[in-house]
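See the structures that follow.
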Structure 1
């Protein structure tokens with residue numbers, strides 16, 4: 001089997017190692033039983049299963065089991081033959097990526113009702129900031145000289161992100177057949193809007209040129225957070241989450257072109 005050090009990020013997560021151990025012991029298990037064993041949310045379990053897709057498979061009854069590679073992985077984990085690279089402290093690059101994607105925060109949305117007030121506060125923060133700075137929001141972009149008043153701008157901001165939530169629900173089902181877990185997805189998407197929500201407050205204190213560069217940086221960060229939101233909210237791998245994020249922003253840009261915003 002290939003050197004396990006290549007799977008550093010995969011194996012250092014205790015939930016994924018637990019899945020391998022459970023499947024290695026019970027041979028096969030249904031999703032509901034696996035979720036109860038792990039004590040994790042639906043989206044989080046799907047996320048870890050997707051990350052382990054090279055090592056697991058489903059039988060005709062849709063129960064999960066280890067494939068040949070997964071059995072070899074379980075045998076190595078059981079025998080304790082784990083490379084030293086898996087036992088050392090977390091590398092700086094991994095810590096940086098973890099906080100860049102806010103993974104520790106999104107992981108706690110397994111109980112979305114606890115984070116829902118924070119998510120709603122994030123949306124209201126962006127809505128109020130947009131209105132106060134007199135910037136018209138169009139999801140990932142802002143425009144000067146808005147056509148709406150204070151209340152109209154706040155309403156538009158909130159409806160932009162509600163629209164993204166509905167768009168994400170449809171897209172994840174069409175592309176990956178993932179449904180349900182709606183509240184966690186909404187909570188994660190609202191949290192992912194934080195960089196965009198913060199921009200109007202920065203805009204008030206910097207020049208237009210500086211604001212343009214800052215907006216680009218915050219847009220990129222929001223896309224990364226949006227990808228993580230898809231991962232935890234719908235239980236898909238990060239690469240698939242990035243695809244969904246790119247579809248979202250390119251759809252946003254296409255609509256703006258149709259409205260004549262870009263010239």
Structure 2
């Protein structure tokens with residue numbers, strides 16, 4: 001009889017695990033989003049960069065006709081890449097907030113709590129996805145102003161939301177891994193600056209992969225940002241075709257995100273040591 005009660009208690013506990021995990025993810029994500037609502041200046045300042053890229057760089061290179069874009073205007077070709085760039089640049093410095101939380105003592109309380117380490121990581125990734133959606137709205141509005149005429153049907157918009165959240169979650173989790181390894185703000189800022197530009201330029205954000213040197217094509221195909229750009233371009237721009245396949249783009253981003261979540265969850269407690 002005692003054995004049967006133990007089994008029933010274990011089954012009940014197992015059933016509560018997904019619910020507890022979801023509640024913890026929501027608690028962490030809502031806290032991070034609340035910070036954004038209290039101080040939206042970061043999002044506003046980050047919106048300056050995609051505006052300059054589209055209005056200045058895109059217009060100039062569009063007149064030069066130097067980059068083959070497969071029948072698309074250069075600004076239309078470039079807009080999804082700039083959206084991916086905005087997601088990358090905002091998410092890649094997400095880990096510095098974790099270092100601040102450690103210095104303030106907040107992170108110690110989270111680490112010693114009974115919360116799942118993976119829930120803490122996923123919660124921050126979800127919050128980063130919300131920030132990425134704000135950037136997506138800004139770039140989408142810019143596209144309308146520039147007469148790019150992005151797709152506005154439900155299916156491509158839903159796919160766009162999924163890819164933006166997935167990409168933002170991926171790069172913010174990558175940022176958490178870096179923060180756990182370097183542990184200081186100065187080192188983190190230096191590494192973040194070193195990583196962002198190579199990730200951006202070794203992708204298909206502002207030029208097609210086919211026009212790259214062979215060695216850069218290899219790097220671009222191993223760069224998660226290329227798959228994010230490819231999916232966004234096919235979903236956002238009428239007439240654009242996915243080079244890898246939207247299914248491949250989604251699976252690559254999801255698998256990389258899962259690997260990073262597992263890694264970050266293992267490393268998370270070490271940041272306070």
Self-check item: Source structure (of 1, 2) for mean count of other Cβ atoms within 10 Å over residues 186-193, computed value 26.1
Solution: 1
Practice problem: For distance in nm of label points 7 Å out along Cα→Cβ at positions 106 and 218, the calculated result is 2.0, so let me know which of 1, 2 that is. | Solution: 1
Exercise. Compute relative contact order in percent (Cα under 8 Å, 6 or more apart) for each of 1, 2 and report the one that scores greatest.
Key: 2
Quiz item: Where does the value -25000 come from, among 1, 2, when helix-only ellipticity at 222 nm (-39500 (n - 2.57) for each DSSP H run of 4 or more, over all residues; to 500) is the thing being computed?
Solution: 2
Quiz item: Ranked by FRET efficiency 1/(1 + (r/R0)^6) of positions 26 and 98 (r between Cβ atoms, R0 = 35 Å, to 0.05), which of 1, 2 sits at the highest value?
Solution: 2
Quiz prompt | Structure from which 4.4 was derived, distance in nm of label points 7 Å out along Cα→Cβ at positions 58 and 146, options 1, 2 | solution = 1
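Here, each number is a calculation from the coordinates, and none is a lab measurement. Predicted model only: the values in this text are computed from it and were never measured. Cβ atoms are built from the backbone, for glycine too; each structure is taken alone.
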